[in-house]
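**Q** Heads up, there are several structures right after this.
Here, each number is a calculation from the coordinates, and none is a lab measurement. Everything numeric in this text was worked out from a predicted model, so none of it was measured. Cβ atoms are built from the backbone, for glycine too; each structure is taken alone.
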Structure I
Amino acid sequence: MAQGVLDTDHIARLATELEYASPQEILQVAVQEIANLTFACSFGAEDMVLLDMLMSIAPQTTVFYLDTDVLFEETYALRDRAVAKYGIPNLLQVRPKLTLEEQASQFGDALWERDPNQCCNIRKVQPLTETLAKFDGWITGIRREQAPTRANAQVFEVDRKFNLVKVNPLATWTEGQVWKYIRDHDVPYNPLHDQGYPSIGCFHCTRPVKPGEDPRSGRWAGFEKTECGLHK
């Protein structure tokens, strides 16, 4: 795939051809097809699976994470464990332009309690947009069964929002497959997953999920919001 060129027909063919391929096969093709590729790692369960695979397949791939300055301590600790286990030679910490103090000065204290969309835009979407502008494709841990907003995710697709190729190697996987891989391959994971947190974001906007609740109901509870804006 030519650098900087979105060949939509070719991407659609890859999506069809690799619909039933393993995540490892999808990653192999992504590395071969996209010269300037990156992996957006949140250190969630899915992303830890992909990190384990990617570090075996193409360890020089650039991996970045969005550090909002309000991640759980367990998330920072997992980052350190992942670095110790995998090395991750090209790991980038991506932070917002505004510190928490500057954000509070401009928009008021605890913006996340009043306007979580604006807070996510400042601390996640804007930094992500600037980072992805440097690449031709990105890898994500999206799975179709995670949420209705992700139900149509393809293993290869054109990301119109960021104008690059989006690769979702785990699109067809179930939660059970994710955790089986973690157990079988001794992949480190966030201990908050064992405490009722299926999806982990910033500590102000994440709560445990009760049995029977939607897995993403613990994100931005009390708001009509299920995505931070990175994928939709």
Structure II
Amino acid sequence: MIMNKVVLIRHGESQWNQLNKFTGWHDVELSQNGKHEAKNTGLLLKKEKFFFDYSHTSMLKRAIYTLQYILKELNQPWLSVQKSWRLNERHYGALEGYNKDEIIKKYGHEQVLLWRRSFNICPPMINIEDKRFPGYDIRYSNIDVNKLPKGESLELTIQRVIPYWKKFIYPQLKQRKKILIVAHGNSLRALMQYLNKIDTEKIIELEIPTAVPIILEFNEKQIPIKWYYLK
């Protein structure tokens, strides 16, 4: 018996998605297409009569703005929104800001594939003097600098995402609240692996398209029983 649903959505296309750049924690705007995707997603959820009690997103504006567009279409701009760095995209370390094709030319396709698609292999790390280190960003000033990443594998991303689920989202689910999470490809992979017990080799193959809702259905014991894309 289905008791509740949680909706996961990756942000709409960003300007750096368009430019084929490693983005990670870099704070880029949505592209025009990304804004259009977000609005259409809101209309789709409205058509399917979704309504939410709580929403969660990252500290990055491509996810925040996607959520805002969706809530506008749902006529729920007043909805409670909680933002956390723990829902941010995986940090791509020294690769951030570089075009993916240029990095492939420099390091080779196999090496880049390992960095992008391995479960526990990190990209080249940045050091704390690098301006790309999140410790220089005011939005993370209240976070222990030792917790901020200098580069992450999917495994490390999972280690910061799941505590957030357990502390903030799961208690809402237990109260049978309707929850919307707008985040990023890898932070959503982290949740999908944990909730659906997906093998570490299979999870890296899971494609999460921009602005396509993933519906997670839970039984009366808050155990996931099914998931699917809403299109």
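**Q** Rank structures I, II by Rg/Rh (Cα atoms, Kirkwood Rh), for residues 75-146 alone and report only the one at the top, that is, the highest.
**A** II
**Q** Which one of I, II has distance in nm of label points 7 Å out along Cα→Cβ at positions 67 and 203, as calculated from the coordinates, equal to 2.2?
**A** Attributed to the structure labelled II.
**Q** Could you figure out which one of I, II the value 5, 16, 21, 22, 24, 11, 1 for P(r) over Cα pairs in 5 Å bins from 0, in percent, for residues 115-162 alone was computed from?
**A** The read-out was computed on structure I.
**Q** Quick check: 32 is what I get for relative contact order in percent (Cα under 8 Å, 6 or more apart), calculated from one of I, II. Which structure matches?
**A** Computing relative contact order in percent (Cα under 8 Å, 6 or more apart) on every structure in I, II gives 32 only for II.
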